[in-house]
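No value in this document is a laboratory result; all are computed from the given coordinates. Keep in mind that this is a model prediction, so the values were computed, not measured. Cβ atoms are built from the backbone, for glycine too; each structure is taken alone.
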Structure 1
Amino acid sequence: MSKQTDYTPEEWKTISAAPVMAGLLVTVSDFSGPIGTAKEAFAVVRGVIDAAAGTSNELIKAVAEGVKAQGGRPDMPDLPNDRAAVRTTLIDGCKRALAIVSQKSPAEAEEYKQWLTSLAQKTAEASKEGGFLGIGGVQISDDEKAAVSELSSALSAKA
């Protein structure tokens, strides 16, 4: 099992930002209004923090504890202004993080990948999309489903 000291500071920054990037990918895929966006942000941070208590994977625990210590705001890369470019940046960041983990700790890579995908899914499930004042709408929009699927596919692709 790897730990923070097994990675360079830049690698750790990438690994630590990826869980929040996975959730943010869903959020930017289909804006849910201010309340929905807040629910989605809370869902990803809650998912990260809950992981610290619910896994035996030392890498995930260390990342989750770091995100918790930073108040749910890890050091994130600069994001472009264009929505499509933001999506690409977020997916690429998650792919880079997985590649680093795969290289330095192959035994932890699959669980880390599943964790990132599950955080995107939890974010998608956090708030209804569409409707009015909580009436109508769908639990997960097509755009959010597409974002989760795109992330899952990108992380499963061989580098």
Structure 2
Amino acid sequence: MAGEIGHIVFDENGPACACGQRGCLETIAAGPAIVRQAIAAGVNAENLTTSTLYDLAGAGDTRAHAIIGRISHTLARAVQWVIMTYDVEKVVLGGGVTSARAAFLDAVLGELALLRAQSELAGMMLTDSKVSLLPADFSPGTHGAISMAQKAAHALKS
């Protein structure tokens, strides 16, 4: 489960998570959570998705923009925690939440820029080059299953 940051608690009074905690990153910044927040805020769009929410924010919808701001702020903090705790070379964001691609990444990088402006250390550690998106056509679940099958097959040969 290393690297599974979706269950870091960001808001202890936040929504219940399937893991049993409240306010996990997943309850704030995962695709279904984002759509729930948009509906609760009164964002009205046919077939609402995270991608359409970013489109609405770009078109000036203040409710969509506020939700995107909260998501980006929270994700930037998650990236900060991972980088500052483990000094990783790269944080790769993926999943349906990234379907807005550049708009999504630009919003997160904008929040990281605010964090860099607050601290010389953050300025050195939280460079834009440390954050990227998983390629849109990449299926981490499939690749993980293949990797596990290869390891199991190798273990059987030994």
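What the table shows:
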| quantity | calculated |
| --- | --- |
| Label whose coordinates, when distance in nm of label points 7 Å out along Cα→Cβ at positions 94 and 110 is calculated, return 2.7 (choices 1, 2) | 2 |
| Structure from which 27, 16, 15 was derived, semi-axes √(5λ) of the Cα gyration tensor in Å, for residues 62-149 alone, options 1, 2 | 1 |
| For 35 (relative contact order in percent (Cα under 8 Å, 6 or more apart), calculated) the corresponding structure among 1, 2 | 1 |
| Among 1, 2, which structure scores highest (criterion: mean count of other Cβ atoms within 10 Å over residues 22-29) | 1 |
| helix-only ellipticity at 222 nm (-39500 (n - 2.57) for each DSSP H run of 4 or more, over all residues; to 500) from the coordinates reads -18000; which among 1, 2 | 2 |
| Origin of the value 49, 31, 25, where Cα extents along the principal axes in Å was derived from one of 1, 2 | 1 |
